1. Where does the value 28.9 come from, among I, II, when mean projected area of the Cα convex hull in nm² is the thing being computed?
2. To test your reading of the models, identify which of I, II gives 3.7 for distance in nm of label points 7 Å out along Cα→Cβ at positions 74 and 354 when calculated.
3. Looking at structures I, II, which one was relative contact order in percent (Cα under 8 Å, 6 or more apart) calculated from, given that it came out as 20?
4. Suppose you compute Cα Rg over 2.2 N^0.38 Å, for residues 162-209 alone for every structure in I, II: which one lands on 1.27?
5. Looking at structures I, II, which one was helix-only ellipticity at 222 nm (-39500 (n - 2.57) for each DSSP H run of 4 or more, over all residues; to 500) calculated from, given that it came out as -13500?
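Bear in mind these aren't lab numbers, they're just calculated from the coordinates by the rules spelled out. All values reported here derive from a predicted model rather than from experimental measurement. Cβ atoms are built from the backbone, for glycine too; each structure is taken alone.
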Structure I
Amino acid sequence: MRFPVAVVVAALLFSRTGHAQPASEVARVRAHLVAARTFVTSHDVADLTRSQRTNRAAALVVLDRYIDRGVFPLRTGDSYAGLRPRFIDSRGVHCAVGEMIAETGHTDLANAINADFEYSFVRDIHSPELLAWAADHGFTVDELARIQPSYSPPPTERGVRQEIEQYADGYMLACASDARPPAKAKIRMIITRGGDVAIKPPDNATAFERCFADAIRISGWGGAMSPSPTPVDRVIGIELRTPEEALEHKLKTFLGFAPQCSPRPGALARKATLSITNTAKDGFAVAVQTEPSNAQTEKCIADYLGPSLREFEKAFHLDYSHSWDLPRMTSRAVEAAVKSDAPGFATDCYVKETAPTKLALAISAKADDKTFTISAGEANADYAKCIIAKLEPALRARFSVKRDVEGKPQRYFRIDAAIQTSVTFTIELPGDRTARLEREKKAQQKRAAEQRKRLEEEMQRRKYEM
């Protein structure tokens, strides 16, 4: 089985960003922003005005574009140690909050904040105009503080070495086309007082070491330049994995995020084996075999793993095989799904004259049963029928898997293991549920009102301080 050269994945473990910061720094800042984006969007916005919600959504679109672009400010002359924010750098690159402000039509405000608070944390930016922008766009100071990232300190020999070691597998693979790579590669590391970092081949370098040094791209660290970095100019050795070891390391991550490729129509595949070879005679080849054999499961695994394995094409003399058990439905997973869905259905179906106060559900199935067998204990037949009619399709939906049929996405359901579990719970009365939901809504509204009040008080306090 071979994969088309045109298949490319941007998020490979060994890929480089091409920005002035090292890949690890870009990845760190991006991870911070993604987490902050999740934090912000988890908040209830029901109490915001329509204008605030519209402005907030527009600002978050700006943030999404900013995260995708992956170009962040560099620190090139401040006196702070450790991680520190920078509002707008010398290239004109804004921090995330500055980008949101400027791209929503407030460039002058972003520049004004930068003039007085270039290296300040959001909570230390004493600007009534910033607080006004936050209010108009439906953000709290806490949210903006969470979004604002900090950037790395000056480069050090240890930090640069760690950066190289993190991506050494990729450099090794780019240079492994002629022969097996050595166990260690020597390179010359240069760090200047101005913070520039250069990697060069040492004197008397082998062809592999020249290739390895040339593959490393660290054009700037983005660190504080005062005090100046300690200059470095020395030859160091980088320990290398074999191509097979690098492949094993990569698969540990990729298989953990693999889509559910089983079950599929046909034999119920229980085990998969990935084989990868690369020889001068036969070239690069990837094969997936399942036991029992299922062509659709094999294709699903190959389509997922194929793009991530492209950089191993240059590693001649590669011979690797890895087997693993494919995931299947479990009684514990079904039990968790029933605990999540069934109480709500029991309340939906509640009829005072027939419904019990507690309900015991038993769920069972054998591999390849068409559906689950569900019983509701001693519950009234009509009441049990109502609950089962809601629960059964909900379970099917939860345990269906995605697959493509002639290029169109579909959901496929199949019970691929024996299931036996039971769940007992107290039934929530419809009136009690309505009261609970109302209490939760009021609690959310109270939290939102408290946030608005804190924002208004902070705006007044900062106006007074100004």
Structure II
Amino acid sequence: MIRSLETDYLIIGAGAMGMAFADELVNQSRDVRIILVDRRATPGGHWNDAYRFVRLHQPALYYGVNSTPLGAGGEDRSSGAEITAYYERVLEKLCATGQVRFFGQCDYEGDGRFRSTVTRDRVYQVTVHRKTVDATYSRVEVPATREPAYAAAEGVRLVAINHLAELKRPWSRYVVIGAGKTGIDALLHLLESGVDPDHLTWIISNDVWFIIREHIMPEPTSRMMPMQLRCMMQCEDLDDVFIRFEEAGWIARLDKEIWPTRFRCATVSLDELSVLQRLPHKVRMGRVRRIDPTQIVLEEGVLPTHEDVLHIDCTAHGLARRPARPVFHGDGITLQPVMTCQPAFSAALIGMVELRQKDEATKNGWCRPVPHPEFPRDILPCTVDNFENALSWLGPFGWWLRKSRLSITHHFSWLETLRLLFAVFRWMRPANTRLRRIDAALDQAGSGSGP
């Protein structure tokens, strides 16, 4: 049986971006009507599938939706349980307005049609009067919802990181596979649970540049952003960019003797980094190809294993780099980050722009996608696009940025804001010119988009 529905906006996906977009529409307009569709029973996207001890990478001050504060303030990084409860409260609040309807456990089939996954033959056909919004394009993955890219033989104990919160017995060794933030969380959880560091093995397929978390708090960020501009004005090449950022304390690496080949916005505190650097068993032999009963086969060698070893998969690509496409396209909107690694802020800004401007070219000019970085080179276009996007916003909706809790500048003092604006107007254009020159030189050298 097909049931007919009508709405102004059909939003596919009730994760961080879909919720931030819907919240902004409702808070900007009392007339807009929204249908939210998600394959999960509750809102919050990948947070519903994350491991129990997960926490935000950044302060809760500027995560979630604009209308509802998250966390205890200051440097608080909310837990996964707090975040899922938060999104349920936000959804209740949105639905209570009468403007939003939520359809959980439904698969979207395209052309305004979605189907229940729990009720046989229940299909909905939606007449959309304004836009269909794809809030799933970023495709956030967690280990619990995907299979590893390598095989494990029968008898090998291989689990997702989620299993660590349910351990029933100790293991003689824990092998953590994955060098990103998920792998770090697994290691720190095991250490906090009392596991001897000598019983941990960390397989690092690629070293990464880490962002130091102390520097993404509001007050340090207000000082760090002008520093970044000055560094970029002076840098000679891509390596020099990272050397200067490292010297300034914004980024760091595990080993001073190893040059990282990845940059994915992973954050660590200085204390966490110190703990990780002291771990005695780090394996750098490329990616895991397969796990046999007696050995782990990697790209560049083998590592012994046995039946009393717990292998923990942490290889899901949480913030995958997706090709940029126009955010606004006819009767559709594709939500994408317009500020590096800030999906919630980006979705809210896109929602505000959608209601304030009718011309599609103007809207796309304000909302140029900034794909998540993967390689060090990606910092060049990300930085250029971040600053150019921000500069384009100051005139038409600078006051919205100041009021929006999802914008880090909302949490700056007026003096810090003025200092930042001075730095942007003084150094942004020469810094961007220098970065474009470096990027062009890399193209000529044939470096592509890799490390």
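1. I
2. Answer by label: II.
3. Computed on structure II.
4. Derived from I, not from the others.
5. Label of the originating structure: I.
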